[in-house]
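Next up, some structures in structure tokens.
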Structure I
């Protein structure tokens, strides 16, 4: 296998990975556990029947932040341990 320099992640790379992974965790959580006014049986006059009663966004945002941090840590661990470099070395680019 070839010689590779040690791979590290700077603060900018860590921030980018965390930001993207937090959104990827947040999007599936947005609709989870949300109860609409129609499902509850009490629709406020002048509002949409599909409006949520309690959206729980702060709780979901904390889960997304924690999930993004966990994914970022695992990604960082793969970078500094050289695991990703080993996967790249397994690909044979000569027979294309």
Structure II
């Protein structure tokens, strides 16, 4: 394998490890949010909050060509978060 490519892949591997830690941290927080929602009889889904969060995060991205991909990334993680919460509510997690 080309050394340059190998170096890039090593950087990606490191970033993925960092993202894993953030993923675990995020889902720990999601679990706490679910407890709050249960205590206060709130729905798992909050479309207004999701839209606001996406719009706020997009303001931080200068690269216009990456915005659509970041929206998809956020939407995917939000869908996973909601599924995780719903699974817990159903006793599947």
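Bear in mind these aren't lab numbers, they're just calculated from the coordinates by the rules spelled out. Note that the structure is predicted; figures quoted are calculated from it, not measured. Cβ atoms are built from the backbone, for glycine too; each structure is taken alone.
Numbers below:
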| quantity | calculated |
| --- | --- |
| Read-out FRET efficiency 1/(1 + (r/R0)^6) of positions 61 and 85 (r between Cβ atoms, R0 = 41 Å, to 0.05), computed value 0.75, structure in I, II | I |
| Among I, II, structure where Rg/Rh (Cα atoms, Kirkwood Rh) as derived comes to 1.08 | II |
| Origin of the derived value -19000 (helix-only ellipticity at 222 nm (-39500 (n - 2.57) for each DSSP H run of 4 or more, over all residues; to 500); candidates I, II) | I |
| Which of I, II yields 0.60 [FRET efficiency 1/(1 + (r/R0)^6) of positions 21 and 37 (r between Cβ atoms, R0 = 35 Å, to 0.05), calculated] | I |
| Winner on relative contact order in percent (Cα under 8 Å, 6 or more apart) once structures I, II are ranked, highest first | I |
